[in-house]
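Please go over the structures that come below.
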Structure 1
Amino acid sequence: MSAEKYGCPVEITLALLGNKWKVLILRELFKGTRRFGELFHGISGISQKMLTQQLRQMEEDDLVERKVYAEVPPRVEYSVTETGRSLKPILDEMHRWGERYRDKRSA
């Protein structure tokens, strides 16, 4: 992602996290390093193609790191980069806000 094309820092953040899949991928990776299958099974409704696309974009944006092990069969693991970890307080607050909203609406 080219941050220069955005006029506002909020736009940059939205471009990086602009869909639910990226946020849910980060949610899973905040729990620890995961393999593709673990991510796929941990995110309800995502297709393998979409997960692959999102992981590639997130790797390009320096939110996720992909590590390939020279083994047979090949093993690939994904983890959050330092840049990705810096988003955790934002996602934690989104979680708290969602809980408050849900509780208010169900009361």
Structure 2
Amino acid sequence: MKLKTAVLEHPVKGKQKPRPKRQPRYHVVLWDDNEHTYDYVIQMMRELFGFPEEQGFQIAQGVDQAGRAICMTTTREHAELKRDQIHAYGKDRLIRQCKGSMWASIEPQPETT
């Protein structure tokens, strides 16, 4: 009985498999209003994004000072989910005149060269 020797093929050096094209990235943008407190934003960032309190505070501060803050940069599908979760989060119970959730949008991340 003869044993057959397996021949292993080695990839040619210098040739790599083509990498899949990276999906475009989108920012989740939280917009300022006068109906929500810092505590509301910090809690929302913790519950929806898993951010620590300090990061939630920085986002709340950015919204307050600049009128908007980028919460996350991710794929379009994930950004849409996070935007929708912000819209569904509910009103700020600390402010009586609060009518509902904060406003968020998504926007394409500018391409870098």
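All of the numbers you see were taken from the coordinates with simple rules; none came from a lab. Everything quoted here is computed from the prediction, not taken from an experiment. Cβ atoms are built from the backbone, for glycine too; each structure is taken alone.
When relative contact order in percent (Cα under 8 Å, 6 or more apart) is calculated for each of the structures 1, 2, the largest result comes from 2.
Given a value of -9000 for helix-only ellipticity at 222 nm (-39500 (n - 2.57) for each DSSP H run of 4 or more, over all residues; to 500), point me to the structure among 1, 2 it was derived from.
On the way: 1: -17000; 2: -9000.
Matching structure: 2.
Looking across 1, 2, the calculation of distance in nm of label points 7 Å out along Cα→Cβ at positions 36 and 60 that yields 1.8 traces back to 1. Have a look at 1, 2 and say which one yields -0.51, -1.05, -1.29 for log10 I(q)/I(0) by the Debye sum over Cα atoms at q = 0.12, 0.20, 0.23 Å⁻¹, as calculated. Computed on structure 2.
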